[in-house]
Structure P
Amino acid sequence: MRRYCLFLALMLAVMSVMGQSRLVPTAKIEDAVGDGYMAIVKDYLLHGQLDGYGNYPSFIYMARPSFTGEYALTGNGNVLTCTWAKENLYYANIHNLDNNRKVKYDPAKVNTYQMQVPDSVMQMMETLVESAVETSSYLFRRLGFDGVTYHLEAHGDAAECWSPNDRCDDLVTLMDQCCAAVVQNRLDSLIALMPQLREMAFSFKQDYPDDLFELVSHNVKTYDMDLETWYYQYLSSRNVQIKWEGEDEDSLQRVCDEFEARHGQELMAFSKWLTCRQFVDDRVCLHEEDLQEGGFDALYQQFLTHWEEFLNQHQRRNK
């Protein structure tokens, strides 16, 4: 008995160390296609909420337990929707999955609960999920033992964790309490959670406060090379800077001012994407030609696909 208790204590200690304390970026549930498990989960838990015409929940919280029914909480306008599978969708459809057969949606296999909420409540829940997802990083993958995958997404970004620990554990616990409030149709219970939602959103936001990503325009620098004068201008935002060179200070300043007015927000977002996803320590230097095909979105996709090559290429050009 003593050995058993010692073993159990050791296992609990290992689990606490190995649990995920930060979310890991993942694909949006919308991207699940075909006849696989995630496509079934999407169809059952988000049925009718994805119409392909730009309508999409303002936030999604989804739990995929290993054996019991999966469930999701979504926000649409002023309505919170909690959808709960009556049995585990994987095991209920394992025969079809093994044979790559299409699974037809059956409303009788889910329970759906809805509750109308004030704007302030919906906005607070969106802010919490968005703030949590923004702090996700590929550097925090961990083993886990609880058998539940938690998926969150808001405004085009998605992240998940398995065996949550520390703040991630507090996050999913709080979101589960929100699910319970919707299922029980208890708006008062949900409103009572608002201080905790606000405090947790603030905690996530403190990881990456917006002022870290404000644009900084450096003064024009001049260099004399073989009696010729070259003018350089830098726009910087956290870990990203864009460099120009021109013939005179006035024309160069005008080009940079125009770029800042048109693409400043995109540069700040790009900087935040890099920082939150990879904790980039070395400044990335971009040039005008880097933005000619596809802009910041194309660069970010290149970064996600071949991030080591991307960082080496642009850091090397900065030296």
Structure Q
Amino acid sequence: MSQTENRSVVRVILSVLISFLLYLTGFGSLFFTLPLLMLDRRYPKRTTDTACVAALVLVLGRNILLMRDVLDQGLTWAFIAVTMFMPLSLILSAMVWVGKGNGENTFRRVLLSFSPVLVLFILYEIALVALPQVRTSLVEAYGGTLAAMLTALLGLEGEAVAFMAEVLLFALCSLTLPIALANSVVLAFVYEAASHSGDSVFERRIRTFRVADWFIYVFLALWAMVLLFYLVAVPMWITIPVLGLAVCALFIYFMQGFAIVAYRLYERGSTMTSLKMAAWLFLILLVVQLLNAALVFGLSILGVLETWINFRKPKEFSDEDHS
């Protein structure tokens, strides 16, 4: 093995270890696939995929090691499976993303990278529906943990804490898909921005990102179903994914709203890159908490409205990635 090949192996191993160390931290676990995505800048996709699998094996091994004393209990593996959903989703999404080049339609690329996450979520749901005892045990365990946290933080007791724990658990389950989508998109965006630093073509692709016209029907149908579920009682295994997908659709229009703002700033002569704009947006959302919902909702609605109102000049879309 040549010296160059040795260096390549060392870089890949270091990337896997950095990814694993990020996963071990709290906030950093949201970015643990970024070092793996960055490998795609230097190496073939097969190398990136191998590194992704290696990092996933380390994460799985760590979770098994933590529960080594109770591995003989069937429910333990259910907890491990639940814990592995997010890292597995991010890994699968990253592998699909790097498999599609810059020539791929951006909107389609986002949907394709999200598709394995959706399939995985459906498989989890099928397993939980097919195993009611496991589902009940998981709900009781996580509900009990949330109730204990609420009691410690808010001092609630009795039915109040049980009700709030149930609502919070429902919200967390419903937000699983949106969090996975948002996390994957943010990581892909950071990776692409770092890979195309100062690239005017990349910035133009951000400014001209457009959601396909047909997606508005998906968006409206999902939210119509969410409203219907307030009037008609349906099983949670239907409500949770529908609500999650509705929020995912809203986030996709948030991306279009972001693109519209980036375009308008560019038209006014701003030299701010999309990465800097995203960083400022993140800081605003982090520091000014009261603006979170209003800003996210506002950009999402802006993205939705462009279905009927063109906020960007048609001539700017001559090289746009239409669906």
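State the single structure among P, Q that was used to calculate Rg/Rh (Cα atoms, Kirkwood Rh), giving 1.06. Source structure: P.
helix-only ellipticity at 222 nm (-39500 (n - 2.57) for each DSSP H run of 4 or more, over all residues; to 500) was computed and gave -14000; which structure, P, Q, did it come from?
Values: P: -14000; Q: -25500.
Attributed to the structure labelled P.
A value of 6.8 was computed for distance in nm of label points 7 Å out along Cα→Cβ at positions 176 and 248; which of P, Q is the source structure? This value belongs to structure P.
So if we calculate mean count of other Cβ atoms within 10 Å over residues 128-135 for every structure here (P, Q), which label has the highest result?
Numbers: P: 23.5; Q: 13.2.
Structure P gives the largest value of mean count of other Cβ atoms within 10 Å over residues 128-135 among P, Q.
Upon calculation of distance in nm of label points 7 Å out along Cα→Cβ at positions 96 and 160 from the atomic coordinates, which of the structures P, Q produces 1.9? Of the structures listed, the value fits P.
None of the figures in this text is laboratory data; all of them are computed from the coordinates on show. As the structure is a computational prediction, the values presented were derived from the model and not from experiment. Cβ atoms are built from the backbone, for glycine too; each structure is taken alone.
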